[in-house]
1. Computing mean projected area of the Cα convex hull in nm² gives 9.7 for which of I, II?
2. Tell me which structure, out of I, II, gives -8000 once helix-only ellipticity at 222 nm (-39500 (n - 2.57) for each DSSP H run of 4 or more, over all residues; to 500) is calculated.
3. Any idea which of I, II comes out highest on mean count of other Cβ atoms within 10 Å over residues 30-37?
4. Identify which of structures I, II gives the largest calculated value of distance in nm of label points 7 Å out along Cα→Cβ at positions 62 and 102.
5. Tell me which of I, II gives 2.4 when you compute distance in nm of label points 7 Å out along Cα→Cβ at positions 134 and 158.
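A short reminder: the numbers here are calculations on the coordinates, not readings from a lab. Note that this is a predicted model, so its numbers are computed, not measured. Cβ atoms are built from the backbone, for glycine too; each structure is taken alone.
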Structure I
């Protein structure tokens, strides 16, 4: 994978999590992102879906901390730490499927509140607003991900898009549009 493309995408992810812009991602930042998603969908953190999301985000944090051999999981991650941890654990490493993928599934399932298997543009917009994505990029991102032109995404398509965002070295891969234009 092109290191510049990878770093650019990881920097985007870092910026989504570092909501206060202090240049450090802390456990509370990641759980705060989860909370914004839950609030957007009106889901309680104690419901089954909410608990799945919180637990999976906490698992990402624990894995990053362990990957970076941090004794104290409360220590924040700099941008370089985040890049290194994400690459080691989830991109080049073997932790994507057991740790990161469940988080993407949890988010995608929240985007399908009626459980019909389809994510509509408004539901996608709710998710992206939790990540701080500007509305003017949401429709184009949705259209790029909706490769079949159905006007909906499936939960599986959204999960695959997340995988492509973090793994594809093709600058034209549909998943690169998960959070709007690169």
Structure II
């Protein structure tokens, strides 16, 4: 009986370890972004110039790698409300052409607190790398006012769990 009592805590620990998530999700509200996001790793902050036809922009980015995938959240501002939709359309086209993929399945974006836009969407892309291996990308494009956002997951096999967790956690503070 005493032996069973000693094994019980070990059994509980092993059961908890077996159920622990593969990715360690942490919530962030990146300074200056206006959005709340969760990443499965500590993201690095970067910035890059993007030459969109609608207007050249400086895109702020949070990027990290975990579980064989790259997680990224980028945002920038446009200077005219009429340019928001054009920016969304350009980002969609760039995601498709940069990956060399055919246009994939889409669904409407649903980020709590976002500004409604018929071109805010979630895009699924599949492509082949030069070595013939597969590459998958899921992109979520959405806006809040004059700010345009792009959340991206990129990897050889994304599965369903990581994209759902990443995209479902995006929201704007009340």
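1. I
2. II
3. Once mean count of other Cβ atoms within 10 Å over residues 30-37 is tallied for I, II, the winner is I.
4. The structure with the largest value is II.
5. I
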